[in-house]
1. P, Q: which one has semi-axes √(5λ) of the Cα gyration tensor in Å, as calculated, at 54, 26, 12?
2. When relative contact order in percent (Cα under 8 Å, 6 or more apart) is computed for each of P, Q, which one produces 21?
3. Among the shown structures P, Q, from which was the value 19.9 of mean count of other Cβ atoms within 10 Å over residues 60-67 calculated?
4. Identify which of structures P, Q gives the largest calculated value of distance in nm of label points 7 Å out along Cα→Cβ at positions 20 and 44.
5. Which structure, out of P, Q, was distance in nm of label points 7 Å out along Cα→Cβ at positions 4 and 100 derived from, given a value of 0.8?
6. Which structure, out of P, Q, was distance in nm of label points 7 Å out along Cα→Cβ at positions 68 and 92 calculated from, if the result is 1.6?
7. Figure out for me which of the structures P, Q the number -7500 belongs to, where helix-only ellipticity at 222 nm (-39500 (n - 2.57) for each DSSP H run of 4 or more, over all residues; to 500) was derived from the coordinates.
8. Which structure, out of P, Q, was mean count of other Cβ atoms within 10 Å over residues 52-59 derived from, given a value of 16.1?
Structure P
Amino acid sequence: MKFQFSAGGVVYKKKNGETFILVAQHSQHHGWVFPKGLIGDHVENEDKNETALREVEEETGVRGKIIKTLSPTDYWYVFEGEKIKKTVYYYLMTVVSEDITKHDKEMENVEWLSAEKVEQRLTYPSEKRVWQEALKILNLKF
């Protein structure tokens with residue numbers, strides 16, 4: 001058994017009184033997710049916050065600013081025959097700058113969705129749980 005730790009963000013922006021949420025479609029498994037990546041895989045001694053901000057920008061072309069820490073999520077998966085427990089540290093973020101055409105190859109699609117459409121687009125239960133927490137913080141009702 002192996003343990004992995006990642007960090008990422010639920011990024012939002014407001015436009016004309018409506019809230020939009022950043023989601024991305026992974027190039028390998030094609031699931032719709034919030035951007036995230038492994039802590040310490042690119043930058044030595046990088047902390048969770050720094051990883052989350054870097055990964056959001058690399059994977060989506062959006063530079064964010066952390067507003068609030070969200071609850072971490074845990075899930076299990078098997079890779080090359082090895083069972084892995086992954087913990088993901090998420091942060092609620094707002095947009096500093098954006099160009100979603102500048103996302104890396106890890107994501108095949110990056111989109112801003114109206115908040116009402118996020119839950120139905122997300123693929124995995126762990127992503128849906130973190131979205132429910134972010135939704136309460138954003139105080140959105142629909």
Structure Q
Amino acid sequence: MLRIGQRTTIEDWEITEQFIRASGPGGQNVNKVSSAVELRFEAERSPNLPGHVKARLRRIAGRRWTKDGALILQVDETRSQARNREIARDRLAELIARAFEKPKKRIPTRPTLASKKRRLKAKKVQGEKKALRGKVDPD
């Protein structure tokens with residue numbers, strides 16, 4: 001069981017872990033030991049997450065979200081299988097916690113009169129500077 005915040009828990013049946021061989025440096029150990037972890041969280045079927053949290057989680061997850069509504073995390077940072085498993089679970093908890101945070105609504109604002117005047121003055125100065133760059137008339 002994985003705890004997120006004070007009220008939310010993810011049950012063990014919602015998470016499946018598969019250990020795979022890691023890529024990258026590590027010598028012969030890489031070919032023998034399956035230390036990388038692939039964590040699969042069945043987010044769409046989870047009864048513990050409300051609908052709006054699932055929608056935000058889908059947006060946050062990006063490419064890690066599958067067509068059947070699962071979230072897949074791959075971790076192969078360390079040589080230790082147990083540590084990779086911890087990292088994957090921590091990342092999942094962090095993603096779900098971020099999905100619970102309601103984004104701030106943007107309040108559209110209008111430019112002030114002073115800022116409009118500064119912009120127009122800067123445009124006029126720039127225009128005058130460019131007008132003086134023309135060819136010089138010999139007369």
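Throughout, read-outs are computed from the coordinates displayed, never taken from laboratory work. Everything quoted here is computed from the prediction, not taken from an experiment. Cβ atoms are built from the backbone, for glycine too; each structure is taken alone.
1. Details: P: 23, 17, 15; Q: 54, 26, 12.
Answer for the origin of the read-out: Q.
2. Working: P: 33; Q: 21.
The read-out comes from structure Q.
3. Values: P: 19.9; Q: 12.1.
Going label by label, the one that fits is P.
4. Details: P: 4.0; Q: 2.0.
Between P, Q, the highest calculated value is found for P.
5. Values: P: 2.5; Q: 0.8.
It traces back to Q.
6. Working: P: 0.2; Q: 1.6.
Derived from Q, not from the others.
7. Values: P: -7500; Q: -12500.
Computed on structure P.
8. On the way: P: 22.6; Q: 16.1.
Considering all the candidates, the number was obtained from Q.
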